[in-house]
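Next up: the structures, one after another.
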Structure I
Amino acid sequence: MTLELGRTPKSPKDATEPRIIVFGNEKGGSGKSTAAVQVAIGLLRRGHAVATLDLDARQGTLSRYMTNREAHGGLPMPVHTAILPSKLNDSTQAAAADRDAFETTVSGFGGIEYVIADTPGNDTSLSRLAHARADTLVTPINDSFIDFDLLARVDPKTRRILGPSVYAELVWDRRKERAMARGAPIDWIVMRNRLGHSEARNKREMGEALNELAKRIGFRVAQGFGERVIFRELFLSGLTLFDLGGAVGGPALAMSHLAGRQEARALIDAILAGPPRRSPAVTAQ
């Protein structure tokens, strides 16, 4: 079941399928929705045709953000769609219904260059579908070994990486599906989010562990956003850091906002540095 906000532009002369950028992990509170919104509006402000896709429609943070943005008025809007999970009792039939809804939605994004998908913080059929179809997967993690445990198991005494954890294994399975379908590889970015400003020992050890794990299981490391109150303040108005500085009724532009905007720009640049083409459709089980 899908819920739509705005219209999908159609462009017969543009046959290129959109590049799908998925924000995902299996832990809540990592900043997936915030990062997804900033990237979506940042791309929109650069002149790209953008759609946003809320696959965590029960919580609906991305959808509420877009509703608040539309209500603010006078702001550029991406095409927004939310897909609600199937309520069928039979798990096989429910997964098939989710797959049909997902494929129908994505195939309907005519004229769209980028689809920004926000996924739930748990393992669902819609989340697996998005991971399997991602051209770029962005996994925000808070800068702590609590979140690092999502990716790999670490020896508590030596800090040595013992092996991949549940989420890394899920991504690995999705990559195998892509390989079997002869698709382009998933460009995986792990985003260090809510970074502190001090050079603490934990921050240094996290950086070393991420760089080591990146070589072992194949992802890129990108700097995310600092811990800034402005992200929470902008939600109710539907604004982003890319909207500030004009006559939009938001807070006055401060130095911390400029720094946050630069962080968002750097993340967008890191995403765009990956391979631009999307692979053929892959079915996630």
Structure II
Amino acid sequence: MNDLIIAGSGPAGLSAAVYASNAMLDFVVIEKFPMSGGQILNTYDINNYPGFEQIDGFSLGQNFRKHAEKAGARFVNDEIKSIERTNGGYSVICGKNRYETKTIIYALGAAPRKLGVKGEAELSGRGVSYLATCDGNFFRGRPVAIIGGGDVALEDALYLANICSEVYLIHRRNEFRGAKYLQEKVIKNERIRILYNTQVEEILGENKVESVRLNNGQTLYVDGVFIAVGSQANSSLVEEFCELDRGFIKADESCVTSADGIFAAGDVRTKRLRHICTAVADGANAVYSVEEYLKKINTQ
């Protein structure tokens, strides 16, 4: 039986892997995707992670993975299908194998939230996207719209402004929620047209996106629509064990959840700020909490 299973290898999971290696725990990291890094793999430009004045998300994610591997972490490329409670801890059932463990650091992150308007589902993958850095190149030299007002929306707007003919940034409020330095860059960019106090009511097109209809009666003729309106936690695998808050696992900076032996780290847990640095901190805190928990159950 493992001391620990780390579910997910985004910044929180990879940080936990480094700390778990240093703690000499018997553990394995399970990641369903071929690449580690989580959502940062889709981040075009990162300039707020200490030690790196500017780096793309893919490179930073690979640096994290290499560090964890060098520290001695063992990775398994598999998808977790379910988790069951056992007498000694938990059984993690994957597509290929089953793993028995005393504890779990659950770091499966969050997924982009859907906008929920007519035409979104029908045209998903045919002009509607949630990943600008992955799909933006398909719209090179063409007009696109971005919906949102946080860091991701602002970063996407700046990225797409480099390759698209025109970028409409649509936000339902009268000011952005994203970082000030990103706001300044967006406002100064001549290719970005900002539409405050505006909402998309419908995404239109026959076989692909052709336009969006706004709540002010205006129609924007665009070839692509990028939706960046927040995220929803990937918490379904532990919802029967852990107390949730709007889908996010309730846990403070200790990463201790309501379920004995399960620790939530990264974007999946309740927290004020979901940034790379806070996810990395979660990974370290979670391992410390795991060590404390293992000491307790081993002395019982």
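Laboratory data are not the source of any read-out in this text; all were calculated from the coordinates shown. Computed from a predicted model, the values in this text were never measured in an experiment. Cβ atoms are built from the backbone, for glycine too; each structure is taken alone.
I have 4.0 for distance in nm of label points 7 Å out along Cα→Cβ at positions 138 and 258, calculated from one of the structures I, II. Which structure is it? Traced to structure II. Comparing distance in nm of label points 7 Å out along Cα→Cβ at positions 162 and 234 across structures I, II, the highest figure is found for I. Could you tell me which structure in I, II was used to calculate Kirkwood radius over Cα pairs in Å as 20.3? It was calculated from structure II.
For helix-only ellipticity at 222 nm (-39500 (n - 2.57) for each DSSP H run of 4 or more, over all residues; to 500), the calculated result is -7500, so let me know which of I, II that is. Going label by label, the one that fits is II.
One of I, II was used to compute relative contact order in percent (Cα under 8 Å, 6 or more apart), and the answer was 25. Which one was it?
On the way: I: 25; II: 20.
Among I, II, the structure yielding 25 for relative contact order in percent (Cα under 8 Å, 6 or more apart) is I.
With distance in nm of label points 7 Å out along Cα→Cβ at positions 34 and 170 coming out at 2.1, pick the structure among I, II it was computed from. Value 2.1 for distance in nm of label points 7 Å out along Cα→Cβ at positions 34 and 170 corresponds to I out of I, II.
When mean count of other Cβ atoms within 10 Å over residues 18-25 is computed across structures I, II, the figure 25.6 traces back to I.
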